[in-house]
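**Q** Following are the structures in question.
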Structure 1
Amino acid sequence: MNDLDIADFGADFFSLAGKNAIVTGGNTGLGQAFTLALAKMGANVLAASIIPDDRTTGALVEAAGSRYAYIRSDITQAGNAKQVVDACIKEFGSVDILINCAGRGINEPDVLKFTREQWDPMVALNLTAAFEMSHEVAKHMVPQRSGKIINICSVFSFLGGQWSPAYAATKHGIAGLTKAYCDELAPFGIQVNGIAPGYYATALTVETRANPDTNQRVMDHVPAGRWGQTQDLMGATAFLASRASDYVNGHILSVDGGYLVR
């Protein structure tokens, strides 16, 4: 690195001022953390979700000085991904960042009882919808020769996923989609990467945390010794969405307190 390169590096490498983003599932849970991370770095954000919006996320985004929009959409339905992307462009003028966060999980202790009826909706949301969203934003990112796609993977992108074979399969799939799209889109200046959260203290994990046995089973695997908080994901989000990661391609960044090392 020469002196000019060193001088050029600074906080602006992480700035998202002037950028416009879509976050699926972006108004609740981990998705809200991704939305706020982008907003605090200067991006305008459209949250697409099947969950009704109560303006809580929007108020936080606007307090950060960014613009917020919401579209209620079931992105598993054909054609809805295009509607979401079109809504972002109509609202903000472009789409520069996509975070594929919307997902679902079903626990079934007995694999012999896990049914096609449980499998299909999880594949549709966790994997197929992410493909369709990526496909639609790529149509706009390729001509502008820039863009960031961040897929929300999981520690179960690397593990078997006991009690939820479909969840593990879809999260392995989203990791594969990340690498495949990276390979196709990197020549156009588009970076496709993933974030793999571990166990986080959200509404979805209340029962696990409340049960001493299941809580201890999780903690036994986390060297950091605590459940993740949603703000723990914000730094990784800002990095992968910004200029700072322009030479990071096809990487899946685990933000798991060390879960995967045990």
Structure 2
Amino acid sequence: MPTPSSPQLPYSELLQLKRWNTPTIYNGWEQITKRNPAADAFNIEETRDFMPQMGPMVGYAVTVVIEPSNPNHRKANPNAGAEYRRYIASIPGPKIVIIQDLDKPRVIGSFWGEVNANAHRALGCIGTITDGAIRDLDEMTNAGFKALARRLCVGHAFPTPVRWGCEVEVFGTKVNPGDLIHADKHGFMVLPPEEQVGLLEAARFMDANECNTVIPVVRNSTGRPTLEIAEELEKSIATFSQNVREKFKREGEW
């Protein structure tokens, strides 16, 4: 199985990226990407954050494919579980496990539960995004293991890893090992190595740009004539856009 490339960012930057929600990271990313900011790098299908109280999670993708409805995978490779765990252990963290469930949309079993969440936490994983199901929600939360998933379920069926360390597709988005993942209750972003450097600076700039221009105008509106507010708002939007053009040589969202 291929091994992801080494993480592109120091751990200190990952911690700083975690301070913002995923839409704020998107606001920075769209200024530096060469891809289509309207359709690339984030989940297309709806997903659900089952631990929103844990806030955002940031880490590097490790990938696995499962098919819990099919018991033949266990017979074909009885050592798959051990081989997969050695693969996970060999990769530096922080890691987020991205699981493509071949049973979707008829999801019948969960790879995740109390035991697997704790085992992966011990192997340097901080959470998962799976287009299948999870179970043992309280126990997973207690383990400090965050999950974005399609739904909850009761059983595990036959969740033997089919393959790992490969490209997967979850919630309409392709993910490769080593991609940077930023995820929270809004959804998730998937960033290849070439889009990771400069992301923190861009997100920080866009957040400050909003706070220094548009946000003060609309938050300081009590008791003021609406036409006066509208005029100031247009001026602040112009300033916001000018700041974006000067910084990134492109138009802002306004």
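**Q** From which structure (1, 2) was FRET efficiency 1/(1 + (r/R0)^6) of positions 145 and 201 (r between Cβ atoms, R0 = 41 Å, to 0.05) calculated, if the value obtained is 0.55? Walk me through the intermediate numbers first.
**A** Numbers: 1: 0.55; 2: 0.85.
Of the options listed, only 1 reproduces it.
**Q** From which structure (1, 2) was FRET efficiency 1/(1 + (r/R0)^6) of positions 121 and 209 (r between Cβ atoms, R0 = 41 Å, to 0.05) calculated, if the value obtained is 0.95? Mind showing how you got there, number by number?
**A** Values: 1: 0.95; 2: 0.65.
Here the read-out was taken from 1.
**Q** For structures 1, 2, calculate relative contact order in percent (Cα under 8 Å, 6 or more apart) and state which one comes out highest.
**A** Numbers: 1: 19; 2: 28.
Looking at the calculated values, the largest one is 2.
**Q** Between 1, 2, which one scores greatest on Kirkwood radius over Cα pairs in Å?
**A** Going through 1, 2 one by one, Kirkwood radius over Cα pairs in Å peaks for structure 2.
Coordinate-derived values only; no laboratory data. If you're wondering where the values come from, they're calculated on a predicted model, not measured in any experiment. Cβ atoms are built from the backbone, for glycine too; each structure is taken alone.
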